[in-house]
Structure 1
Amino acid sequence: MKTILITEGDPAGLAPELIRFSESKLQVLSDTHRIILFGGLHEEAYPFFKPVESFGPSPGLFYFCIFSKDNRLLYNQIAGKPSPITGKSSYLALQKAIEVQKQIKNSSLLTLPLSKEWVIKSGAESFRGHTEALAQAYNCKTYMWMKGKKWNVIPLTTHIPISQVAQRLGAFEWEDLGHALKKSQFQGKIGVLGLNPHAGEGGRVGDEEIRILAPGMDKLRYLGFSVEGPLSADSAFLSESFRYDLYLASYHDQGLIPFKLLEGRAGVNVTIGLDFLRVSPDHGTAFSLAGKGICDPQAIFSCLDECA
């Protein structure tokens, strides 16, 4: 029996609605899977989950509240209004899910969107994101693989200021990425996006492509991967030039903006480098839409399909 662990994310965002909109799919999966949801809301928010404080061996839908009974959040009071309390709730749900994942074999992790801003305001000042938190918790190198029906992107640098990108690229450990790709059983052609406009134009518009990216690509080739580039990022995602199974972007927005535009709401954020599957929708908390009943659950459906 497989176990799917789900973190509620920030309960002031879309996550609670995504869960409720997914009831029918979750009910079907729960016939053969043990599905455990971790959150800070009162269990009345998810009436189709059974509130528990421990987990038996049977399949089903179970809800574990990370707050005590007299300190639970009221879901109908916080939609669209994040606070340090909702940030703390999302962070503690993640920490508890990690703790349980380490105890349960054959379990996968589905993390719903949280707000780094409000997690930090809750007191977790070093928090940079799910991917980085998982790397720390499991003492391994992790990478953000944005997986779609047609497009796949890994940003070589993630949640850092743009002013630090070149420096971080210079310290990037290409061999570790190669090993993570092998662990994920990736086979295909890789295209590497240049950092500078027109991929540096042979050093005329920056030399990071020659000095940093080209040697890194050679390391991936040595590990047996088919790699081309550096590519001019402004044309790499044009449909007529599509020919790569995976794109490596120099920085977060360079890869994720075209990915989200092309894949819409069906994209899945997969963390590679771990010994288990971790997925997340490719969208954020959407506080401005929370509580209005208009969210699109397509991304969480895609995540559940990955976990199943």
Structure 2
Amino acid sequence: MVSLRNVRRSLERRRDLVDEALEDLVQERMTKNDAPAMSLARDILLAGGKRIRPVLGLLAYEAVGGEDVDSVMDLAIAAELLHTATLIHDDIYDQSKTRRGVPTLHSTHGISHGIIAGDYLFVLAFSLGGRCEERIVEQMGEAAANIAAGELLQHKHIGDLGTTPEDYYAIIDGKTAGPFASACAGTAMFANAPDEVVDALSEFGWEVGRAFQLVDDLLDLTGDSTMGKPRGTDVQDGKMTLPIIHALTMLHGVEREQLADVLQNFSEDRWGELTESLEIAGSFDYARQLIQNHIDRAQNALERLPESEAKSLMAEIAEQSRSRRT
């Protein structure tokens, strides 16, 4: 494995490339007829972040021997455009007022403008990815369709104490893991990697995406407002995350009834009751073990690739996903 310092430098270089490409895209579109739509989406698109989906796409391309990073950049940033579109629409769906400490787009410009901005980024993403061969566009389209399916399934299970782990994984596979897998597999296809290698990178993306979402769930239950996502947001919204699903499954009698009451009548002053229930059920440890399992599977999938800096960086991203704080 490469050193942590070198990892950070290497990833920062790739993030810089993605940021430059996004800035160039914004500047280009601001000179076109769609400038009003881009002016809406511009701030959230350029708000920063880890750019993990396009960076993983670039690394997957490099890991299978791709050499012309410029040629695959449009496909990589298409993943970021899709992600940003879902953030805008998610914020509307969840009626969120802020994201990363700043007002959401729909709260400053109205719901109609927020919908338009999200739709615009979806279209722009496919205008870039659509330049690729048919199989890449198809898997990109499937990933986008599954985002919608996952969002609807999550809405169906809001406040549903009977939500199962299978329901949970169907939701996160659509909303989170699928786009990770698509970003990795698509750029590998672009580099004409063999099918078995594309499959390995797709599997890597699925597993990292699952670990990523599980970590996010834990942060919602253990974090604080300085992390960009206030503690308990998912609980307030009635979202059934895996630690909560596990606790509802493991607890019985009075203990389960108390947890159900906390969830159905949640307020900040009941936070201690919630965490105590999760501790009694062993739900925090359960989620952490699942995160480790997904990371192990992601790293095992990479074993089918030849050794390279890109492969090492992908393994490190998987490992470091467990300790992220935002």
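Odds and ends about this structure:
- Which of 1, 2 yields 0.65 [FRET efficiency 1/(1 + (r/R0)^6) of positions 126 and 206 (r between Cβ atoms, R0 = 35 Å, to 0.05), calculated]: 1
- Structure (1, 2) behind the derived value -24000 of helix-only ellipticity at 222 nm (-39500 (n - 2.57) for each DSSP H run of 4 or more, over all residues; to 500): 2
- Source structure (of 1, 2) for distance in nm of label points 7 Å out along Cα→Cβ at positions 38 and 62, computed value 2.7: 2
- Structure (1, 2) behind the derived value 19 of relative contact order in percent (Cα under 8 Å, 6 or more apart): 2
- Among 1, 2, structure where FRET efficiency 1/(1 + (r/R0)^6) of positions 70 and 286 (r between Cβ atoms, R0 = 41 Å, to 0.05) as derived comes to 0.40: 2
- Looking at distance in nm of label points 7 Å out along Cα→Cβ at positions 150 and 294 for structures 1, 2, the greatest value goes to 1.
- Test item: FRET efficiency 1/(1 + (r/R0)^6) of positions 30 and 246 (r between Cβ atoms, R0 = 30 Å, to 0.05) calculated as 0.05, pick one of 1, 2: 2
- Comparing mean count of other Cβ atoms within 10 Å over residues 174-181 across structures 1, 2, the highest value is found for 2.
- Parent structure of the calculated result 1.3, given that distance in nm of label points 7 Å out along Cα→Cβ at positions 238 and 262 is the read-out and 1, 2 the choices: 1
- When mean count of other Cβ atoms within 10 Å over residues 118-125 is computed for each of 1, 2, the largest belongs to: 2
Read-outs throughout are calculated quantities, based only on the coordinates presented, and are distinct from any laboratory measurement. Computed from a predicted structure; not experimentally measured. Cβ atoms are built from the backbone, for glycine too; each structure is taken alone.
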